[in-house]
1. With helix-only ellipticity at 222 nm (-39500 (n - 2.57) for each DSSP H run of 4 or more, over all residues; to 500) coming out at -23500, pick the structure among P, Q it was computed from.
2. Identify which of structures P, Q gives the largest calculated value of relative contact order in percent (Cα under 8 Å, 6 or more apart).
3. Given 1.72 as the derived value for Cα Rg over 2.2 N^0.38 Å, which of the supplied structures P, Q does it correspond to?
4. Can you say which of P, Q returns 18, 44, 29, 9, 1 when P(r) over Cα pairs in 10 Å bins from 0, in percent, for residues 284-347 alone is computed?
5. Identify the structure, out of P, Q, from whose coordinates mean count of other Cβ atoms within 10 Å over residues 276-283 was calculated to give 16.2.
Structure P
Amino acid sequence: MYFSYHLEQAQRQALNRGLIWLWCISLLAILFLACRYQAYLEAGMMLTERLPWSFPRQLGLTLLLQLAMPIGWFVMLGLTHRRWRVCILLLSVLWSLGWVGIGYSIGVLELRGGASLTNSYINVILVMALIAFYPDSRLFYAFVTPLLLFLLSEHLFHSFDFVWLHLLAVGLVLIVLEAGRRLLHNWFRLAVRNEVENLRLARRLETLANMDELTRVANRRHFNHELSKAIVHSRHQHVPLSVILSDVDYFKRYNDHYGHQAGDACLKEVAQQLLDSVRKGEDLVARYGGEEFVILLPGMSGREACEIARRIREGLACLALEHVGSLVAPVVTLSQGVAEYQLGEEVDTFLQRADEALYAIKATGRDGYRLAALPTSE
């Protein structure tokens, strides 16, 4: 599913770029044909009475339609991929039929070389179509089919000495086009697949770079980055923001009694309890260092953050991780300092208030939480 989405996006980008090149070549071809028509007309090599319509008007109308194409592309930018593809499909058929009409007119008008010129410029258009439409086989054949059918039936209204040789040449052109399209399309899919794998690897590396290896929560670097963003958002949108800074009570005694491996397992359990106590996808739990954790709570006031701290305390009590070395309870507990961001407050001051609240609760018995006092104005 992930690859299919990126393939669709890459196809759309490649087709947009290819269509621009085909559009430019089409404009140049129309201008060349207009100049050639005028030169041959002055030399008396054009039989204008053979056509029931005016060839200059035909070229002029084609030119106007070509010049209007960018407007259509701009309108189609907002369409879904499926609707955009349908529009490009219809545009490709009409575009191709326009070139078929010009090819027919040239072959009928010119006394010498009309059929040869038609074959030459249609082959050029076919090559440009290969470059433009190779990412999508349906769009490619929607464009080239009218041109190939015209080449196949050209002997019906132009005289050819060796019809079978002409048909063989058209068949050879089709084989070359299909072989080239398959080759380019395979390269394209391989490039997209490699790009998707690189994106996945980059995201995985970014996740690992932002994650604490032991507890699998965010690390301090990622927390600092998200805190800066959250403060900017809080300032601009005038929404509350709170943090909870917590510390596992008497964790050194836990390590001394149970060993460091058990201490690591304890930190993992605490981290999981913190994750279970916050809002998924909104709040951020991070390991701040050692046995310290910090929780970023966007959109939460200090009182609401205290409710989260209470939930964490109750959850740890239910978890009942044995801690015989604790001087406050027979199970693992946390001391938590809560602070609400104040408008205009510096980041360091904000975190310092949470740290002061943490040490205040540790000084009064631990296993609890406290809301930090508001910053004093100097």
Structure Q
Amino acid sequence: MKIVIAPDSFKGCMSSVKAANSINKGVLRAFPEAETILLPVGDGGEGTLDTLVAATEGYKISVDVKGPLGDMTEAEYGILGDGETCVIEMAKASGLVLVPPSQLNPLKTTTYGTGELIKKALDEGYKSFILALGGSATNDGGAGMLQALGLKLLDDNGEEIGLGGAELIRVTSIDNSTFDSRIAGCEFLIASDVQNPYIGPDGASKVFGPQKGASPQDVEFLDECLRSFADVIEKETGVHLHDLPGAGAAGGIGGAFQAFFPSKMKRGIDVVIEYTRLNQLVEGADLVITGEGKVDFQTASGKTPMGVAQAASSKNIPTIILAGSIGKGIEALYQYGVVSVNSIINEPMMLTEAMDKACELTEFTSEQIVRSFFYQKKLIN
């Protein structure tokens, strides 16, 4: 009996690797003779770098860059096993995980460090890039990244603006004379499951700003900052970012890539599936188990469990999802071959306790679902 275990991370308590190992322990407790294949995955957000590097037997390189608040932090980028493709996960340099909750402020946070990672990789001669955009702490429209790569964003006096989302309102012109010329000869694959436009009710500021620390007043101001910046970008490049799908990804950095880089966007989970060879690994499996911290209506928009289920369903293999919590709208997942969605919480408990016991709870729940699933085959007594 073959079971493929392909979870995402359970944010805040379990990496995708820990989740996969916990599921595996539960599966083998119920079915010791099972053949299990562990494939920790991601959907273009946090953990994507580690997933792709591990899957292709690549390696990582550490670099000191500016963090979201401008202080120096140690980040890293990855080189895939082909020795030619560079993976940059913006959360490593510009992510929410790098900012204490009390200091979250998208008016000030910057993507400058992400630009420094790209520049370092360019210095090393890499020309093929995968950019994972999830988990950012920023709402600067990718301005910091562009500044790190030499693009000059100028105010009315011809002076360069500072860093952070609030500075975008000052931009009146763009000088690309010192923008890194090597970018034009590269390929950038943008891994993101976000289709939000740059501005408006579904734009970067209004949808994602609050989780990055923006107050209602900040949200309105940041949306206006991005609108103003988009106006200048259109005047200078002819690219209309305002309502462009995907431009709002990661606080608008998706728009920066579309306007200034030779890039194409692809659903993050599809990128991960391709490089981890999930479609090949599920061949002949009897069951696929996946999961993430919260499963709800958003999961069906391209999150890891949906992508994994789609890959399994194409081979007529059923998928079971584990979750820390379950919200509304999970029925949308059933059309993709999902058999059931199961919470790992087995009794009333505080969130902190659940997070502390996440591995134990996942192991226990995995054992129970495997026993239930295979009971009809009389393979488990």
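Any read-out appearing in this document is the output of simple, stated calculations on the displayed coordinates, not a laboratory observation. This one's a predicted model, so the numbers in the text were calculated from it and none came from an experiment. Cβ atoms are built from the backbone, for glycine too; each structure is taken alone.
1. Going label by label, the one that fits is P.
2. Going through P, Q one by one, relative contact order in percent (Cα under 8 Å, 6 or more apart) is largest in Q.
3. P
4. The correct label is P.
5. Computing mean count of other Cβ atoms within 10 Å over residues 276-283 on every structure in P, Q gives 16.2 only for Q.
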